[in-house]
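Student: Pasting the structures here.
Values quoted throughout were computed directly from the atomic coordinates according to the rules given, and no laboratory measurement underlies them. Keep in mind the model is a prediction, meaning the values are calculated, not measured. Cβ atoms are built from the backbone, for glycine too; each structure is taken alone.
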Structure 1
Amino acid sequence: MKTNFNYVTPNIMSGIDKLDKERIQRFNDLYAKSKKKEKTFYRYKEKLKIEKNELDDINQELKLLDQDLIHIKNTYYFKCSLVSYKTRGIEYFNLSILRYKQPPKNCSLGRAAIMKEHLLKFYKTNKKLTSRIQKDWMKFVKVDSNFGDTFHRISDLILENPLNFKNITINRHVLFPLEPFKSKVSIPLMMTNKMRINLRMMGYTDEELKHMRPEEGWEIIKKDNLE
């Protein structure tokens, strides 16, 4: 049985050699420290048990909610990847839109030089983005299609056509439309997807667009086209 040496009285200690005295003192010190650590360990062990039970409860609720929301995931969840392929020795690129439990939808971007030039034209008013595109247009597309404005454009396309999205044609001209707004067009009653695309390209945030009236957005775009 492991115990300390408190039973060693001063009289017993006086008859013990110096080395054993030092060992007894060291043992008693470590024994006290061990008991203190043991109490701390069991206190944290009990706390961890409580935390583990709470974590299990949370994960179980998440699992049930995920099942209840599966129709949302099936319709609106997606992620993108940039893929390349060769035809007759020429390399082309697609933006592959991967939706939950659905085959990938490939959007034609064309050859590298053409896509890079297209992006530079689309973002010509944003020097920060054109600099990123010049440096590495492929990295830009990968990031932006999963976290940036391109992601929002694809999300809007799904929102507009959730059931028929797989059948609509999407290419670089749809994702990054170069046609300017025509001044003779009537001002819409609501902010359109094309207006949001143009305004995001000009640097406006979703929060700003939320509070912007359609006529304000149209005037901003028209002024930018004239410049």
Structure 2
Amino acid sequence: MMLPVTPLIDEPALVIESDKKTLVIADTHVGIEYELLKKGINIPHQTEQVKASIERIIGMTDAKRLVLLGDVKHNIPTVSILETKTVPRFLDFSIPVDIVKGNHDGSIEALTSAPVHPYLTLDGIVLSHGHRNVPEMPFETLILGHSHPAIEITDELGNRTKEKCWIRGTFPDGRDIIIMPAFNPLITGITFNGNQDRIPGSLFRSHSVEELSMTAYLLDGTYLGHVADIT
């Protein structure tokens, strides 16, 4: 029997009710501020704020294990000098941490003693970052990060806004898909109800949003409908 998976209201995080309650968070992108600074955008350092938010959610949920679902850090393809200082401090959480390696996490093993995995499995659930092909194994639910899902919404006055969202879908054979929003507050995301060719991730190389019957939910739980129908 598959374990219960619960997205948290108003948080880009979910909980899996395993024998050790597991908090899952994707795409923290520690150090993204420095890439923005190179582009002339000066934003205060966010790492401590992101870490504090995760610790708050750990306390709120009484989670016993934390899974970081890839792109823990931001700099690619190597570890920057800054990351050698910030990432180890960031990863020092109050509960055990497992890292699912993302495409931004090159050489992250050198920065932490936490276990680093290509993917994780939990009783019918596969947790994978999303940049690699879906693991070939039996599963009921696939949980991904990487794509930074967002939805563009138009109000009655024609004003357009973009919001982080959860994406749920179903493979043609009935298995479930959950795509997590990016946890980093500086990342809104990629518009799923726009040009699908821009959506990153191995899943979208072989499947379309329509084929996977993808639906969108705002972080507050509001159901927006099928992605292909949202304008």
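Student: 1, 2: which one has Cα extents along the principal axes in Å, as calculated, at 110, 42, 41?
Tutor: Computing Cα extents along the principal axes in Å on every structure in 1, 2 gives 110, 42, 41 only for 1.
Student: In addition: In terms of volume of the Cα convex hull per residue in Å³, for residues 79-174 alone, which of structures 1, 2 is highest? Walk me through the numbers before you get to the answer.
Tutor: Working: 1: 101; 2: 174.
With respect to volume of the Cα convex hull per residue in Å³, for residues 79-174 alone, the highest-scoring structure among 1, 2 is 2.
Student: Work out which structure the value -19500 belongs to, where helix-only ellipticity at 222 nm (-39500 (n - 2.57) for each DSSP H run of 4 or more, over all residues; to 500) was derived from one of 1, 2.
Tutor: 1
Student: Another question about this same structure. Ranked by distance in nm of label points 7 Å out along Cα→Cβ at positions 31 and 159, which of 1, 2 sits at the highest value?
Tutor: 1
Student: Same structure, new question: For Cα Rg over 2.2 N^0.38 Å, for residues 47-102 alone, find whichever of 1, 2 sits highest and give me its label. Write down the numbers at each step before the final one.
Tutor: Details: 1: 1.99; 2: 1.17.
Biggest value here belongs to 1.
Student: Could you tell me which structure in 1, 2 was used to calculate relative contact order in percent (Cα under 8 Å, 6 or more apart) as 18?
Tutor: Details: 1: 13; 2: 18.
It was calculated from structure 2.
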